Structure I
């Protein structure tokens, strides 16, 4: 398997305004590079559906990310729009990934049921929404990271041994 290219998008009004420092995006960058994968790009967006959708399209179509991790915007707040923005620009769902993240997260906190994150495919790019807290984002990545290389192989038409 060749090195994965991973895009990271943080969706947070407060981080975008500079009121708070983004912890989850840089933490995901560190986890991705620790696995020997490269960063296709990092974007910090306000909680805006069109802006987040545009960031996903850019990372998938122009930067050619194999995987895009969005962090933040998965809760119940009216401004939490990561799942909707993801579904706006993706072709197919990958529900097992988000179901697995929620199930494993529920072993840690019952609040995991309040995450609306989705996983979906845009062509040959897998987009995964994870929560915005650094703890939840890094745990979520850890729950699925070992399967991402195989997922990318499958999207390319292989990996069906």
Structure II
């Protein structure tokens, strides 16, 4: 969709892709069926944003991605994900999984809310972000910094 829209964008437009913390962690997130394919797909989004931001910079078109950690949506709130987080239980419930969800973040929260991601998107689309391009904005409650050793 992004590629198809480019000829129709005015100079100064903003493109915001949805990635995932999985894109930035790579194989560290491969913990269940489909997780490696999901991680790879999101890595491609991150790379595409990077490359496209360079290509469109001369037109002042900003290209960024938002990379959330687990978000309180149906993608997280389902039996398959509960099993991923609580393999010690035969049929884990949401309540069972809720105690394990915070292991992903540095902040003691089980997930971020959809509005947290939406607020980041609104910011990137605003004039306040007029010089931000090629950004990989994490909305992850510290999930990345918890999982990746800082190499200064």
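Which one of I, II has distance in nm of label points 7 Å out along Cα→Cβ at positions 109 and 141, as calculated from the coordinates, equal to 0.7?
Details: I: 1.7; II: 0.7.
The read-out comes from structure II.
One of I, II was used to calculate FRET efficiency 1/(1 + (r/R0)^6) of positions 101 and 133 (r between Cβ atoms, R0 = 30 Å, to 0.05), giving 0.40; which? Each step should come with its number before you reach the end.
Numbers: I: 1.00; II: 0.40.
Derived from the structure labelled II.
Out of I, II, choose the structure whose coordinates give percent of Cα pairs over 21 Å apart equal to 38 when calculated.
Attributed to the structure labelled I.
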Discussion item. With mean count of other Cβ atoms within 10 Å over residues 53-60 coming out at 21.2, pick the structure among I, II it was computed from.
Written reply: I
Worksheet item: distance in nm of label points 7 Å out along Cα→Cβ at positions 61 and 93 was computed and gave 5.1; which structure, I, II, did it come from?
Response: II
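Read-outs: derived from the displayed coordinates by stated rules, not from any lab. These numbers were taken from a predicted model, which means no experiment stands behind them. Cβ atoms are built from the backbone, for glycine too; each structure is taken alone.
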